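So, here's a batch of structures to check.
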Structure P
Amino acid sequence: MFQFNQHTLQRQGVTVLQSLNLTIQQGEKVALLGVSGAGKSTLLEALRLQQPDQVAWCPQQGALVPMLSVFHNIYMGALERHAAVYNLINLIRPLRRELEAVTQLAAELGISEKLRTSVDRLSGGQAQRTALGRALFSQRPVLLADEPVSSVDEHHAQSLLMLALARHDTAVVALHDRQLALNCCDRIIGLKSGQIVIDGASNQLSKHDLDILYQRR
């Protein structure tokens, strides 16, 4: 599905990851771990460029349209599936079919009561649920998500992440919660100092094994 062979990845002209060797197979659910600035976002963006037509994208800041409602932001995940006129109709007066589909997804995400609320009036957790909903509504086989549940409480974060992973054949998700990564993903990739320093099955790793990613030395 994805492959890098001695790649160097840069961000704004600065080398972030070097001599990168990595293969991600179809069907894997992978968690990216590491401190802020370790290269998780850079790696996700590079993965997205390899399979742009296959990827459901959920960036760290959400990239939502603040003045539009939760419905419209989630519906944006389907824009590429429909003609411009169809999309315009749903912007002005949502068709029953699309309204029902988005309402059902919003209910699963726990934000059905916010469907007509503009994004600028949401809490951080509600905004993250909306961004995740947009990615799910794109109905693409590969999920790439950058800290998609960091503003959601621990209990709901796991249920939301499991929901998202179940709807995609393959997923690579950057996370800050080590236990969440171990609970939900089958493979852990740890980044530190421009390198992959951990790459293993989650059922063979513990939180203690992952401490090296967060130690200064």
Structure Q
Amino acid sequence: MPEAKHTRARLLTAAREVFSQHGFQGATVREICRRAEANLAAVNYHFGNKHALLAEALNFTALKALQTANLNAVGSPEFRLRLFIRDFMLMLLDETNGSPCQIMARELADPTPALNMIVKEAIAPLHEFLGKLLREMVGVHLEETRLRRCVLSIFGQCLFYRHSHPVLQILHPELSADHQEIVALAGHIANFSLAGIGYIARQQCQPPF
């Protein structure tokens, strides 16, 4: 049934757009079907309900591809960290791609039962991947607690620009959110993080403040 497959694909594309823009609570089946040019019964027919549609829309292939590409990149761990932050920021902030990162960001701000799945299948592997990358940079001597804080700090910087976008628009209306600006922000986060990680690695033997 080719037409049924096309309808299902259109529903998934529309769902990713609507979920990333409005979150699960704000997204309506009516709006998803309108964008997909499908009738209102199509979501129930193809997915069962809106929760099942969200689970299907949260396809983490792009996140896994990001990690695979990073592993295959030629360069130092520092270069790969820059690459990771850039690619993650583009997935997180580029409003044109309806990426799972945007849906995840919405879910973190307004959790639904899908959050457990997101943590298990996407967030935990992503944190583990970044932790291993940082371990390549600093070596085995950095204790786990400090390493974990570095991982959380990097993700915290990235997510700030997603969650604080409405505030930043008021504070700095001149700032754009185009590809060039996102790449520039990613470069700043990488520079800031590399300097901080280097300092922490050197100061590990000193007592915490």
Structure R
Amino acid sequence: MHTWSEADARDLLTAAGVAVVSATKAPIRCSDIDDIGPILDRVLSEPGPWALKVSSANVAHKTERGLVRLGLTDADQVTLAAAELAGLISADDGDCELLLSPLLDNVRELIVGVTRDDTYGTVVMLGTGGVAAELVGDVVFRQAPITRFDAQEMMDDLALNAVLDEFRGRPAVDRQALGTLLIALSDLMTQRDDLQSIECNPVLIDGGTPVAVDALVVAI
């Protein structure tokens, strides 16, 4: 088995109809930035804040490696962060890219995924997400393929399902859109036999719409 780069994982999800946070790419090598011109162009033309991270098929857990920079607000900060990230990758990381994305509201974080299990077959997962997902352990599962009814039932079964409601002035999660995301992952896994698992963590809520910010694809 092997992992895909986040850039390739984003492309897969986008093609499947999953809402993914937009990203601008730039190549990066160990201790050397090739060309971040497109990234700087975007920073200069759109308001921040921004998130900058390293994407590589050989780097599955970027946060643990310190390969993510958040809250960047201008070109100088982005340039400095890019240089720092270039200094942290190694030749073992293989081909790497920098991904620049707008920093979304992270008050509500979900984890959504699908995996092949030796006992239960292909299962779809929904839970409260973010870096503390494993600590919270609020996750529900259904066997794929799932229906719209199954997706709604998964949302209702979350222990913290109130996270999907209106919260501190923020709109309620679009449950129809979240159901579409769950079904898209379910369909994607049932249609392809070259994938072992797909994990979107976190999925953030942007104006009510669930948007995948990070994605991990493991291929067979």
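Taken together, the values in this text are just the output of simple stated rules run on the coordinates, not laboratory data. Keep in mind that this is a model prediction, so the values were computed, not measured. Cβ atoms are built from the backbone, for glycine too; each structure is taken alone.
A value of 14.3 for Kirkwood radius over Cα pairs in Å, for residues 17-80 alone, calculated from one of P, Q, R, originates in structure P.
Among the shown structures P, Q, R, from which was the value 0.6 of distance in nm of label points 7 Å out along Cα→Cβ at positions 105 and 137 calculated?
The structure behind it is P.
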